[in-house]
Structure 1
């Protein structure tokens, strides 16, 4: 999974990026056109437990790649996106809008004042306008070529939807229609998480900026975050982090909260493979069939698929081993059409 972190200049994007990933990217590097990149492993207690059972040579967690987009110098900081950002964001699966909700007289907001709801609306409009320009150009070309086909009609619907003030993520599309325009990688169609970056004085208090109400009205997931403090916590040892979070009432670790929200929003889950060589988590969309899950591992396994030997994680752990899980009747033989479940431990049988 690849996630793009966006937001107005001086919203704390890079601080959030460092807190989530453990990276040490330079904060406030305005004018740099290189995006910051980092990959983190998704914490998974099931992988830890299976590794304790099998003691494999290799343990592999699911991974998430974060891309921290550089500030838009050419637009005078009053916009978020430029051509360099658009090129990078086309390849991400989800967007995280870091919304400034903290006051700091030494760090001025580029729009003159701190107003989280205004920033959310401004960025949403920018995403929509970016898509609208692409759509109108394509419609114009199709009309010149007299090609009023399926693509044309979908794009016309998309244009009308945006012109009514709505993002493409709320445009109803069939699976085939979504596939038809997937190549455009429209930004306002990508899932969007709001990440409110609050000051320390806001911890444990009601949301004074109205960001929570805005998120509820628009149906967008919101993660409340104190970037500066989370960065300090991330630099502590694991034992110190737990004690510090408990003392301040910060709750679950920010990285875990973020990943859970992202997985839920994108409709993702993990199936597991386990053995002496490797214990591994594989990320797939919910509703994936066994034959397609096999292809996540290797196309040869998908092509030569015979069956899948499946045992739920909880049943395996209760039994203590695969042999005992089989004795207890917990291991099932499933065919190509079986819909994978989160935490399934799978062994695929296939013809070479």
Structure 2
């Protein structure tokens, strides 16, 4: 029954996301493609596939992933390398992050999330007795994580990279690894972020626009300002479904990263509360499954996948409300993006299988 609640909540949230993709995109889709249903049809196809995948994956014994963890990781890394090759990977919005399949696209960085969580979970279980060895304990998986992060940053896809790194570091932390090592890693992380900003000055513009978006309202601060203009006037009940003003060529591609702004504008504070309740229900269930699991590999795998979903959601909400700089992270189950939806559904399917086994 409890697992059914998780599955039903995910489906409800995804169906609501499909409605919001239509509402937020039909103006832009009609203008660009002469088809107001362009985005909602694409996402609908992925949603049907995603629901089927979630059900199928929930029936697959999660211990099989442990057996083939190295192969799964290798395939993930190969895909991250192949997408960087011109002619194989296609460029969208300045990032070579997709394989093109007709009018649809597949993001290998999204698929690499699952591969990395499986590999790290197996490593943590295998070396559980040595977890107090601080740096010696985590150095091998840190190298794997940072190599994958390096490949993702070559695309570049900073948002997905950050979700992966944060989720896996927290997963390592909950194993009981010495806390002092994380302080050192935090310092190295800050140095790394500074270097990333120096290498790509546009990231500095994102930071300055986050601190004061009105300093460049038509440039780097444009998205944040338009997002806040959508959220602010929503009031208690919003303007009503399909009645958003910001989707009329003000907020760029509102069906993707900033779809939550449109939800707030059309359904107001009440709509935000309902969507938040659905997310909290999902998070509570996946974390509860993780806590209750006794098998260490299953526990770490469930926690890792749960953290991926939680951090991705929190980062997206923080961006659209202006709390952190723009990262390009989608809102799970709601934003337009087929690969993101499929991966989220697969993650839920794996967690459901973990929860179904004693």
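Please state which of the structures 1, 2 yields 19 when relative contact order in percent (Cα under 8 Å, 6 or more apart) is computed from it.
Source structure: 1.
So if we calculate Rg/Rh (Cα atoms, Kirkwood Rh) for every structure here (1, 2), which label has the highest result?
Between 1, 2, the highest calculated value is found for 1.
Out of 1, 2, choose the structure whose coordinates give helix-only ellipticity at 222 nm (-39500 (n - 2.57) for each DSSP H run of 4 or more, over all residues; to 500) equal to -23500 when calculated.
2
Looking at structures 1, 2, which one was semi-axes √(5λ) of the Cα gyration tensor in Å, for residues 44-155 alone calculated from, given that it came out as 37, 29, 12?
1
Out of 1, 2, which one gives 1.8 for distance in nm of label points 7 Å out along Cα→Cβ at positions 92 and 188 as computed from the coordinates?
Working through the options, I get structure 1.
Work out which structure the value 0.45 belongs to, where FRET efficiency 1/(1 + (r/R0)^6) of positions 300 and 324 (r between Cβ atoms, R0 = 30 Å, to 0.05) was derived from one of 1, 2.
It traces back to 1.
Read the figures in this text as sums done on the coordinates, not as results from a lab. Since the model is a prediction, treat every value here as computed from it, not as a measurement. Cβ atoms are built from the backbone, for glycine too; each structure is taken alone.
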